[in-house]
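Each reported figure results from applying straightforward, stated rules to the coordinates on display, with no laboratory input. What you are looking at is a predicted structure, and each value in this text was computed from that prediction instead of being measured. Cβ atoms are built from the backbone, for glycine too; each structure is taken alone.
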Structure I
Amino acid sequence: MFSIKRRSLVTLMAATAMGLSLAPAKASEFVNILTGGTSGVYYPLGVGLSKIYAEKIDGVRTQVQSTKASVENLNLLQQGKGELALALGDSVKLAWEGDAEAGFKAPLDKLRGISAVYPNYIQIVASKESGIANFADLKGKSLSVGAAKSGTELNARKIFEAAGMSYDDLSKTEYLPFAESVELIKNRQLDATLQSAGLGVSSIKDLSTSIDIQMVAVPSDVVDALGAPYISATIPAGTYNGQDSDVQTVAVVNFLVTHSDVSDDLAYEMTKQLFENLPELEAAHNAAAQIKLENALKGMPVPLHPGAERYYKEKGLM
């Protein structure tokens, strides 16, 4: 009786004798998608993209990595430890410039753009019992500003500066991810949280169904002082349980970013499949409803990847 190993050898020899070629399996490409905390918007969108790419791009294996979001994602891309990342526009700009204070020790020169996606809304929410009714009321209160040196925390710092305030005006500053911030508010250990995310973020939805909340507006003079890449925005009434009226705030656009070592063909397919499967992505999170092809190149802070550029030329955007 032949052993399995010997039978395989005989099969190979027979195929060779018959002039047949045994084609090697197609080499697969790996796409690690860098996102954020699991209770934010980046993560479910990353999961949605992962499924689309795995199904639509031949020979691609995908993975979704939960991270501390923008700043960590961009540093990981520069190191080649991811192929695609979601990041806030101001973080991408600071990464390209190499802003050490923002968490970038040197310019991240390998970053390449794929597309602008949806805007992050700065959403400040307090427990009703905290007595916080407006931005100035944050003085003397405790606030979570997002993970240290995350995109959210960079947003928080800029907003406080534009308002003529600093973290020193708070009774306590916490540097926590969204879900942990919400748990502290529920347990009356924290007054408020600032979260930079798409509308309807699950962490604030969870909080609004657990306790009475107060959405805190960002004043128009603060919005004006911030300037680009920040834009005026509104959180529509009814976005969260108990939110009975529109709330004025600021927003900053998110971007999908890759790096220069990703092949042109893969970058092309990642861009193409993004825009050809938007309904599926919207099913992963409704923030994807705001992704528009006509806005893909607006405000891009880094050079486009050549693969993405090829797709936009086909679509007549360039």
Structure II
Amino acid sequence: MSNKTIREISVAWKEYKRPYVKQSTMAAYVLILENHIIPCFGDSDSLHEKEVQAFVLQKLEKGLSIKSVKDILIVLKMVMKYGVKNEWMNYYEWDIKYPTASANKELEVLSVAHHRAILNYIQSHFTFTGLGIYISLSTGLRIGEICALKWSDVNVADGTITVSRTIERIYIIDGEKKHTELVINTPKTQNSCRAIPMSKELLTMIKPLKKVVKDDFYVLTNDEHPTEPRTYRNYYNKLMAKLGIPKLKYHGLRHSFATRCIEAGCDYKTVSVLLGHSDISTTLNLYVHPNMEQKKRCISKMFKSLGK
């Protein structure tokens, strides 16, 4: 067995992996390798648990989230497995410990009043750019999905919007050359390709537009060129400031949509499908945090069923 360094194995692994993953996924892997893995483990030819555990704690101390660190370890493990398969290094089992999160971070969502205020404002001050925010609040679309939405995806006969592509700017590292590129892709996972019914209000707004717009134009720009997420995020932030609404990430609109669905008593499986989650547990972990009222109702229901 001739040992290779993690740097050498990474180079071979990238070439092996490239044909099987989306360009945007590959760009994310390369970024993780360049920024985190190679600087720390590039010259090593083994990956012992002790070193990996120390690396994890160091990254968390620098302010990375547990999720980001876990994403880095997924790539590190793939590189190690590839090295082991080719007999370039030994396999080591890791049992990595993470500090317990002090408190579950509250999801940032709009209040019902703010949610309604934004919808009302966009309805009475119509612009194509504003329509995107209205759609996000009414369907839970992600920013990349909104930017990639074309009029052909909007079906007024069925009253549905079909999500089949997403747009993102990815970071390309090609040897010494680094640049970014705007790519239009299929969405995050198979489940992200989905059809979502439009609310009555949204349908009323869109029906007259559909008669005059061109099918292959993008909804947000109403022309053949899309807006990229970064530009759209700036527009959104300015609009929120203008309406006096507290700062909220664009993704918070998706959280707000999901939260309203759960509050209205929609079943979790349906909410999960609407959001395009690949697994209902994602939806449950994110949005289902029963409050004391709901817990009391649940217990009194259970006692009723006992005939008490």
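Remarks
- Structure from which -10500 was derived, helix-only ellipticity at 222 nm (-39500 (n - 2.57) for each DSSP H run of 4 or more, over all residues; to 500), options I, II: I
- Here relative contact order in percent (Cα under 8 Å, 6 or more apart) is compared for structures I, II. The highest value is that of I.
- Distance in nm of label points 7 Å out along Cα→Cβ at positions 76 and 108 - highest-scoring structure of I, II: II
- Origin of the value 3.6, where distance in nm of label points 7 Å out along Cα→Cβ at positions 116 and 244 was derived from one of I, II: I
- A value of 19.2 for mean count of other Cβ atoms within 10 Å over residues 156-163, calculated from one of I, II, originates in structure I.
- Each of I, II could give Rg/Rh (Cα atoms, Kirkwood Rh), but the derived value 1.04 comes from II.
- Source structure (of I, II) for Cα Rg over 2.2 N^0.38 Å, for residues 92-195 alone, computed value 1.50: II
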